[in-house]
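Undergrad: These are the structures, in structure tokens.
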Structure I
Amino acid sequence: MRAELNDTYETFSRLDNPPLLPAELRPPGGSYLVAYEREDAVAGGGLRRLADGVAEIKRMYVHPAARSRGVAAALLVALEDDARSLGYSLARLDTGPKQVHALALYRSVGYVEVAPYNDNPFACFWGEKVLS
């Protein structure tokens, strides 16, 4: 993921902006899911608590060999389900201008643009979705 982001965003040098601590992706307020194809990990993504009832989806990534097969959509559904099970009613996320497939996915499943809620210098879209 880091290597691909470095290639995509030539000035990208820090994956931790905005900061994300590993403990934030663990229960009780967070989680991290990994998708496998046979014994190979092909995708992953996490969620963390932003505020009461609000989760943020972080670090969604699908290995290039597993793309265009619905893996990202399935991972996003699983993350949203996990957020609901942890008591969240709203999910937020952000993505950058060169991640056009991610942006299209987020919009297609109901994420609506909101004002920036973090200081991610690489984001062009901040979205949220009510988890019903």
Structure II
Amino acid sequence: MSLYDELGGFDAILGVCRRWNELCLADPVAEHPFSHPYVHPQHDERLAAYLSEAAGGPRLYTGGYGTESGMQRMHAGNGPHAELDEICLSLFDQALEESAIDPRAAARLGAYFRAVAHDMTRFDDAADLVPEGLAIRPA
């Protein structure tokens, strides 16, 4: 069974993403990147598609939203923001804890999300540092 199946599929992952967005918007530090007009109106769905694909589910992200390189570029070039990152990651963990997802599967997704968020810091300086052809790292 894939992690995607253990998590409960797309709808369960989307529920976590939506709750995470709510938690971030309610936090005085974390709300900053989530409240700008340039945030994609389907951010939650796109993130759920990305996490679903990474967890062994259907190719929802690369099949309809974009590439790993494109996703990295969207988040690159904002400089280091360790405090913001840590708050957002803690809120993602909270969203997982509040979900009905099996705790072992939730822990695996949380660890994956933390690892890929940390990996993205290598492009903090500029979006043009992101190479073409990156692949989604499997969870």
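Undergrad: Starting from the value -7000: which structure in I, II was helix-only ellipticity at 222 nm (-39500 (n - 2.57) for each DSSP H run of 4 or more, over all residues; to 500) calculated from? Intermediate results must be reported in sequence, preceding the final value.
TA: Working: I: -7000; II: -18500.
Computing helix-only ellipticity at 222 nm (-39500 (n - 2.57) for each DSSP H run of 4 or more, over all residues; to 500) on every structure in I, II gives -7000 only for I.
Undergrad: From I, II, which structure was distance in nm of label points 7 Å out along Cα→Cβ at positions 27 and 51 = 1.3 calculated on? Let's see the in-between values first.
TA: Working: I: 2.7; II: 1.3.
Checking each candidate, the match is II.
Undergrad: When distance in nm of label points 7 Å out along Cα→Cβ at positions 35 and 59 is compared over structures I, II, which one is greatest?
TA: Values: I: 1.7; II: 4.0.
Biggest value here belongs to II.
Undergrad: A follow-up question, please. Which structure, out of I, II, was relative contact order in percent (Cα under 8 Å, 6 or more apart) derived from, given a value of 34? Numbers along the way, then the final one.
TA: Numbers: I: 20; II: 34.
It was calculated from structure II.
Undergrad: By the measure distance in nm of label points 7 Å out along Cα→Cβ at positions 91 and 107, tell me the structure among I, II with the highest figure.
TA: Comparing I, II, the top value of distance in nm of label points 7 Å out along Cα→Cβ at positions 91 and 107 belongs to II.
Undergrad: Ok, one more. Using Cα extents along the principal axes in Å as the calculated read-out, with 36, 36, 30 as its value, let me know the right label among I, II. Intermediate results must be reported in sequence, preceding the final value.
TA: Working: I: 36, 36, 30; II: 38, 36, 25.
Source structure: I.
Every number here is computed from the coordinates shown, using simple stated rules; none is lab data. Keep in mind the model is a prediction, meaning the values are calculated, not measured. Cβ atoms are built from the backbone, for glycine too; each structure is taken alone.
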